[in-house]
Structure 1
Amino acid sequence: MQIRTADRADYFGIKAVLDTAFDQPDESRIVERLRSDDADSLELVADHHGDIIGTVMFSPASCELASGDILRGLGLGPVAVTPAQQSKGIGAALIEAGLEHFAPYPVAFFCVLGAPDYYARFGFTPAIERGWRWAADDGSIPEMQQAFQIRLPRPLPAGAGVIHYHPAFGL
C-alpha cells in the first residue's frame with residue numbers, strides 16, 4: 001500500500017470509498033464541494049495496487065477568539081477506509097501522513113469531529129477543554145462537546161474561541 005497525494009484520476013475511487021464507508025453520500029458531497037471551492041488543502045489516498053482503499057482530506061478552518069483575533073487552522077476529515085480494509089491501520093497512516101505533511105507550516109490548530117478514543121492517539125483533545133467550540137454545536141447534544149476535538153501543534157495563548165469549518169460542511 002502507498003499513501004500519496006490524490007489526483008483527478010482518483011476521484012471516482014475516493015467517492016466509492018466515502019459512500020461505502022459512511023453508507024450515504026454526504027461525505028462525498030462535502031469533498032466535491034471542497035474541491036470545487038479550491039478548499040482541499042490536502043487530499044491523500046491509500047493506494048493498493050491501483051485501487052483506492054482509503055482517503056483523508058484537510059480543509060481550511062478558522063477560530064474566532066473572544067479577543068477578536070482569528071486563527072487559521074485545518075479541519076481533518078472526512079477520513080475513510082473501505083470496510084473490507086478497516087482495522088488494519090490504514091486510516092491512522094493517512095491521518096499521520098497528513099499531520100506530518102503540515103508540520104513545517106504555521107497551522108494554528110487542527111480540528112476533527114469523531115471518536116475521542118480514536119483521535120486521542122494523534123494528540124487531539126476535546127475542544128471544550130480549552131474553551132473552544134464548533135460554531136454548528138448549539139449545545140443540544142452533549143456528546144458533541146467530547147467528539148469535537150482539536151490538536152495544537154504549537155502553544156497558543158489561552159482564551160475561548162469558536163471554530164468555523166468551510167461552508168461545505170453545512171450541506
Structure 2
Amino acid sequence: MAGQSVRSLIPRWANMHVRQIVMGDAPAVQAIYAPYVTATTISFEEVAPDIAEIERRMAAILPRYPYLVAEVDGRVVGYAYASEHRTRAAYRTSVDVAVYVAQGAQRSGVARCLYSRLLPAAAGLGYHAAFAGIALPNEASVRLHEAMGFEPVGIYREVGRKFDAWHDVGWWQRLL
C-alpha cells in the first residue's frame with residue numbers, strides 16, 4: 001500500500017477503534033502533531049515537540065483527564081484529550097479539549113468519533129464545561145466544534161504571532 005493515503009483506508013463511517021492512549025502511542029501522536037506545528041497556525045508552537053516531550057505531556061494529562069486515540073487497521077489516525085482549563089481552583093470543573101487527525105484522514109469522521117467519546121468521558125469524571133481554542137481562520141474546526149454542540153464565546157484578537165503574522169484565537173464552549 002505504498003503511496004496510499006490514510007484517508008483512502010477510512011470509509012466515511014468506518015468502525016474506528018477508539019481507546020485510551022498508552023505511552024507506546026507517543027511516536028504516532030508526535031507524527032500526527034508535528035505537521036500542525038511546522039506547517040500551520042493551528043498550533044501556536046513553533047518547534048515540534050519530540051517523542052520524549054509528547055510522553056511527558058501524556059503523563060501530565062493522564063492521571064486526571066481523558067486522552068484517547070482512534071485507530072484504523074491498527075494505525076493511530078487521530079487523538080483527542082482534555083486538559084486543565086486554568087490553574088485557579090474555581091476552574092477545576094472546566095477543561096480545554098483538543099483533537100488532531102493525521103494528514104489525509106481529515107473529514108472522514110475521526111474527529112467526531114473521538115469527541116463523541118471524549119466529551120462524555122470528561123463529564124463522567126465530573127467536568128462541567130469544555131472549552132476549545134481555535135486559531136482563526138479554521139472553518140473546518142469551527143464546523144466540527146459547532147456540530148459537537150460548542151458555542152462561540154469570544155475571540156482573542158492578534159493573540160499569537162507565527163510565520164511573521166498576527167493570529168486570532170476564537171473560543172468555543174460546551175456544557176457537559
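Quick notes on this one:
- Answer label among 1, 2 for the case where P(r) over Cα pairs in 5 Å bins from 0, in percent, for residues 68-123 alone, calculated from the coordinates, equals 4, 20, 26, 19, 13, 9, 6, 3, 0: 2
- When P(r) over Cα pairs in 10 Å bins from 0, in percent, for residues 108-155 alone is computed across structures 1, 2, the figure 23, 54, 22, 1 traces back to 2.
- Identity of the structure behind 3.4 (criterion: distance in nm of label points 7 Å out along Cα→Cβ at positions 20 and 132, calculated), options 1, 2: 1
Every number here is computed from the coordinates shown, using simple stated rules; none is lab data. Worth saying up front: this structure is predicted, and the values here are computed from it rather than measured. Cβ atoms are built from the backbone, for glycine too; each structure is taken alone.
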